[in-house]
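Just below sit the structures, each encoded as structure tokens.
Derivation of every value follows stated rules applied to the coordinates shown; laboratory data play no part. Remember, predicted model here, so these are calculated numbers, not experimental data. Cβ atoms are built from the backbone, for glycine too; each structure is taken alone.
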Structure P
């Protein structure tokens, strides 16, 4: 079953068209990777799915589990199960991480018809999840992402993803700014979240992340459309030849 269906998507940013007729389907349980040159529309795609303001869908549809997301705001999309790990996670001084995480988890649980977690139950859940991403609980006693290194911010994103248990995870250049050890830890956290009920979209420039998070399908995004799709062997071809050779199939 296709969990994610993106059909004839057109997206503008301001007056500028960025995505121009993009089609993409991701079955439940699969990880798909999107690669492409700068300016191809990779981040625009992620923001359009998440519902970020300023990224206007002028044509087409985005469906999750058969339900169109276009009329839903970012918060409603998150409650439906969309999660976006940003390339550059934002620091939010004054917002304590632990209460923020508990509020987010309980908002999602409420939307699913589940009972909210009291402080004790949440703390137990949090500590078990922290172990999976090799993160010290001390980080959750600080302000949100405040004073975190690049690698710590990315691991905190993976922590949020593990806690929220989304249906569709988008990782927008999660490898950006990570050293080898941090990338391995982040990848282990992502791989631990593979599930028959969950789909993931990994957006990256480089093969190295996909050596750790092995995708089921690789897509090449260029000029606002998917130009090529294939298995992981396509990544090696892109590393060797670049993107100039890629054109409409």
Structure Q
């Protein structure tokens, strides 16, 4: 995932023994204009994937593992079965490892969501990504309210489960549009938040509209904490899984 997403933090994270795993292949069923993951016709789920990832987690000695996936609208459960299999396999081989999942909106399949929750990950995340006004431009196959409803449903089904979301900034949102999104996320029960600068992976992706000064990230972090988020990572290079373990510790073991 770190390589496919062209994450700017690869060197730092890898030097600290931190890695994020991407499930369900390298072809996404959607074509968001900010993302470096290729779209196209995805391959069938790999039945050996869960066990192979469990072996990797054990060999790396990870204590906090993050698993995300390409969006799989072609699968009836959106890929939930694969997430469940991974959680179970990692629990068996590395029982002390904390598991964080970053899932798609599952197209409102609440039975699939319930299966993921029942597998008992330690953190369950879904990124809101941007403000409502920009969805048609940067996430044409997604929907702001659908993503927000997923986060609400996680909290409804499992209010004790830490939930996480994040935004990319610099896509063209106005400053006054950001705070209402943070308020929506808190109202949906989200407790962990990431705020980072959007950096286009190539000239063919959605162009950046503004580079936020560092002080603005500090101010947004303070506003988020005042809203009640338990853990906030805010900065130019912050991404969904950046400092994930430290953020969890800040929010729930401070």
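Of the structures labelled P, Q, one was used to calculate distance in nm of label points 7 Å out along Cα→Cβ at positions 76 and 124, giving 2.1. Name it. Going through each structure in turn, the value belongs to Q. Source structure of the calculated read-out (Cα Rg over 2.2 N^0.38 Å, 0.94) within P, Q: Q. Largest in distance in nm of label points 7 Å out along Cα→Cβ at positions 20 and 236 among the labelled structures P, Q is structure P. Which structure, out of P, Q, was relative contact order in percent (Cα under 8 Å, 6 or more apart) derived from, given a value of 16? Going label by label, the one that fits is Q.
Kindly point out which one of P, Q the value 3.7 was derived from, the read-out being distance in nm of label points 7 Å out along Cα→Cβ at positions 44 and 180. Considering all the candidates, the number was obtained from P.
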